[in-house]
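Given below, in the form of structure tokens, are the structures.
Nothing in this text is a laboratory measurement; each read-out follows from the coordinates by a stated rule. Keep in mind that what you see is a predicted model, and the values were worked out from it rather than measured. Cβ atoms are built from the backbone, for glycine too; each structure is taken alone.
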Structure 1
């Protein structure tokens with residue numbers, strides 16, 4: 001171990017299997033793909049993508065896959081992409097407690113502190129950014145859009161109501 005980091009322990013059998021992939025012909029790669037992933041490989045997959053897919057699956061089985069939260073996020077993004085094939089995907093932002101959001105509105109600067117539960121503004125705690133945006137502007141706003149955490153739509157500029 002160097003500089004306090006922990007080295008990933010590798011299994012010699014796993015490493016040997018990964019090394020063998022380089023010499024396998026396409027027919028054997030397709031067979032191995034079917035064994036590991038329990039489905040036929042895509043027809044467009046050449047030897048390189050077959051090797052990479054097989055190697056990933058071997059490593060997942062030996063060392064573990066993605067954390068459940070990451071897998072859920074990826075699944076949500078896939079569903080969103082399927083629902084709007086030409087739409088824009090946005091990753092949810094996770095803002096850490098203690099962060100400060102700053103927005104200038106009508107030449108006045110507003111500061112909001114992200115709390116463990118909710119948001120602090122003007123000495124009070126609010127459940128949502130939208131409540132704060134509405135308080136600042138006097139009209140209904142999407143709070144994350146108002147504070148620049150989400151892109152605004154071209155039609156409404158992020159304003160929810162008039």
Structure 2
């Protein structure tokens with residue numbers, strides 16, 4: 001049995017991510033939004049009336065604060081996002097979707113779903129369940145490694 005080239009596996013995962021994002025970007029291009037922007041917007045819209053903060057989004061998605069700030073600025077410029085100071089603490093800003101983002105959500109979701117169907121169309125339902133299980137296992141493992149590194153750093 002041939003040994004798996006883990007370096008190649010890592011490169012393939014990176015290439016898959018890039019290709020999948022490009023495919024979704026193409027599907028969303030007519031709507032003037034990128035895949036990452038759409039996912040951020042869905043997250044913000046899902047937080048409805050209570051809004052969400054840049055810090056919460058950073059913790060959820062893992063993007064740097066600077067990267068997120070740029071993406072959110074572009075969403076605001078396109079009229080998809082509004083920012084308000086937190087009533088309890090003026091230093092905090094909360095992010096909310098706009099009427100435009102609510103209006104365009106269905107079209108954005110349709111484009112993302114169409115892209116997903118194209119991307120995963122080569123898999124059976126059973127293969128998708130297996131892939132999902134392996135991804136969840138890898139994510140749990142990565143989370144454990146991250147937590148171990150965090151503990152090592154705080155103990156040093």
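Of note:
- Origin of the derived value 10 (relative contact order in percent (Cα under 8 Å, 6 or more apart); candidates 1, 2): 1
- Parent structure of the calculated result 30, 29, 18, given that Cα extents along the principal axes in Å, for residues 88-143 alone is the read-out and 1, 2 the choices: 1
- log10 I(q)/I(0) by the Debye sum over Cα atoms at q = 0.17, 0.19 Å⁻¹ derived as -1.05, -1.22 - corresponding label from 1, 2: 1
- Origin of the value -23500, where helix-only ellipticity at 222 nm (-39500 (n - 2.57) for each DSSP H run of 4 or more, over all residues; to 500) was derived from one of 1, 2: 2
- At a computed 0.50 (FRET efficiency 1/(1 + (r/R0)^6) of positions 32 and 128 (r between Cβ atoms, R0 = 30 Å, to 0.05)), which of 1, 2: 2
- Between structures 1, 2, the greatest calculated value of mean count of other Cβ atoms within 10 Å over residues 48-55 is seen in 1.
- The greatest value of mean count of other Cβ atoms within 10 Å over residues 80-87 among structures 1, 2 is that of 2.
- Structure from which 16, 24, 29, 23, 6, 2 was derived, P(r) over Cα pairs in 10 Å bins from 0, in percent, for residues 56-119 alone, options 1, 2: 1
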